[in-house]
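What follows is a group of structures, each given as structure tokens.
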Structure I
Amino acid sequence: MQAFYSPDQALHHPSQFMRLGKLVPAPDLPSRAETLADALQQAGLAVSEPPDFGRAPLEAVHAPHYLDYLQTAWPRWQAMLDGGANAGPEVMANLSPYAGVPAGQRRAPCPSSALVPQTGYYLGDLSCPLGPDSWQSILRSAHSAVAAADAVIAGERMAYALCRPSGHHAHWDRASGFCYVNNNACATARLAAHFGRVAVLDVDAHHGDGTQSIFYARDDVLTVSTHAETSSYFPFYTGYAQERGAGAGEGYNLNLPLAHGSGNAEFLAAVDSGLEAVRAFAPQSIVLALGFDTFKDDPISVLKVDFEAYRAVGQKLRALGLPLVVVQEGGYLVEAIGPGLQAFLEGLHG
């Protein structure tokens, strides 16, 4: 099994995000990536730095005008600071004009060329600050996912992408939930261009709303998400069982929400239901969006999953037998994500 990670992914160091009306320290710390990299080494997996693919594989799932914004926001913000503006230490939105469009549809570019309105247009919430090195980290995180997809296309049975920042809340043209570029969507699009039919199974605590939206009208990608029920949990507005796809994609999206407080039994039953749908879809490869914020002690979890569940997920993916790309998503209890990854890998490799 090949693993991919760039040290540049640790450069993104957000200092704040809004939670319950307060600006609080951001939980997406560089130490998350460092802990996961250590776990890979302890498992005996060599970690390779991904090639520089540029923006092309990102543009397969994201609007170029959105990527332009992400790439230029910090230097433009810095120019405002240098010009005497009373701005904060990171690029953050102070307005939220996003009106909402049906999943699978696309917005026009922001009608304003100014930074402040663009920031409100492209950053969907106050959990996605941009700092001086954020773009480089975002870009290289996506490259790790693309490199893992390319390894499987080249004949590897499985590959792991240590992605940080995470990606599954990133929409076609909108950042959200600590996510800027949808890494697992980049990998999925890469695989679909080669294999034809690809399934995505998301086992993070949060609904993969960005992934769902990107592929919602496609019939060559099945998106399945097991997650905590969203009526009172991020991302709130999606993740419901009745969301089944649109147009050609009708029937190719499956949400399996879990009651808050659910443990291993309920979580693994949902995973089994998701894998049953995957088998019926008969894809040529699968992407696993792997989150550890389902862990019972994670600071933002409402589920009660433990390490044995991650080992079982690995076993189930091994039994499935499909070419596999694992893309890392959430998990914010730093001392738990390393053992969580080790348990998953033990199950995956038997």
Structure II
Amino acid sequence: MIDVHTHVVPKGWPDLAVACGGSGWPWLEVETEREAVIMIRDSEFRRIDSSCWDPAVRFADMAADGVARQVVSPTPVFFGYDRTPDQAVKLARIFNDLTLEITAGDPRLIPFCQVPLQDPAAACAELDRCLAAGHAGVEIGNHVGDRDLDDAGIVEFLQHCAEVGAPVFVHPWDMPDGPRLDRWMARWLTGMPAETHLSALALVLGGVLDRVPESLRLCFAHGGGSFPFWLGRADNAWEKRGDLVRGRSTRPPSEYVDRFYVDSVVFSEPALRLLVDTMGEDRVVVGSDYPYPLGERPAGNVVRTASFLTETQRTKLLTANAERFLSGAVAA
């Protein structure tokens, strides 16, 4: 099994205010050899443990779950899209190089880099540097401020990814907050699916998939958010209110689902069935969101146990689709 959705946090990094300039950067409060807290200013963002940085712990969990290979991506809180391009470049280089140290050339771990997406030229340059250094692809956030995936600069970066053959993993981040969302982890339970849904619509209705080469390999996290469930609504709106909805797209939204992948971290068999029925059996890949507590453990469990999948379909979801998404980054 190949797990395309996992994250990493290095155990240590330099003082980012010194290394990158500016202030208010995340920092790591190390409590023990196995436990730490990601801090933003003086507030706790997330408690983590050694599974975030220790390959030995990761390999043990992979063996327990039957995972042969993991795509290892940044944790979105470190994207730095709100920083100046110069600061974001320095930040990306620090974390990208530390990720390579953690993966250390082991073929079981497939490193994806981050880029300063607010500056397309700098993002392309950092991607090229990382591919040459050993990264296999790139993770991006689903938006940069108010700029979504159909923004001209982001499209420029996606076109470059297609040209150099880099797979792109799109992860939601920077969700809205407020009294209605700051309880029950509602930002993660509702905000993340909504963010992914919105950016999938931007990719389609913004005409991105009509402009970028078909060689672009792109995957959305968390089952594509709420997009697959509401695809019929989007088609209906495209047909009945085309004056407002069609944007730059040339076809209804459902005719673009063969242009991108979604991961399988939807936690229930009925949800997975909807995902496979909507996206197609060739466009769903295993993702777990390891090592975070809202992820799926054992990784790929719903795919392995789903009663509706044929063995041929199960093999596609567990391995073959991910190999096609990664295309050259892993050996078959």
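The numbers here are math on the coordinates, done by the rules we state, and not lab data. Values in this document were obtained by computation on a predicted structure and should not be read as measured data. Cβ atoms are built from the backbone, for glycine too; each structure is taken alone.
Using Rg and Dmax of the Cα atoms in Å, for residues 194-249 alone as the calculated read-out, with 11.6, 31 as its value, let me know the right label among I, II. Of the structures listed, the value fits II. Each of the structures I, II was assessed by mean count of other Cβ atoms within 10 Å over residues 90-97; the largest value belongs to II. Distance in nm of label points 7 Å out along Cα→Cβ at positions 274 and 290 computed as 1.3: which structure among I, II? Label of the source structure: I. When Rg and Dmax of the Cα atoms in Å, for residues 162-297 alone is computed for each of I, II, which one produces 13.6, 40? Derived from the structure labelled I.
With Cα Rg over 2.2 N^0.38 Å, for residues 138-177 alone derived from the coordinates and found to be 1.21, which of I, II does the value describe? Going label by label, the one that fits is II.
The maximum of mean count of other Cβ atoms within 10 Å over residues 114-121 over structures I, II, that is, the highest value, falls on II. Quick check for you: by distance in nm of label points 7 Å out along Cα→Cβ at positions 10 and 130, which of I, II is greatest? Largest calculated value belongs to I. With mean count of other Cβ atoms within 10 Å over residues 146-153 computed over the structures I, II, the top value is the one for I, the highest of the group.
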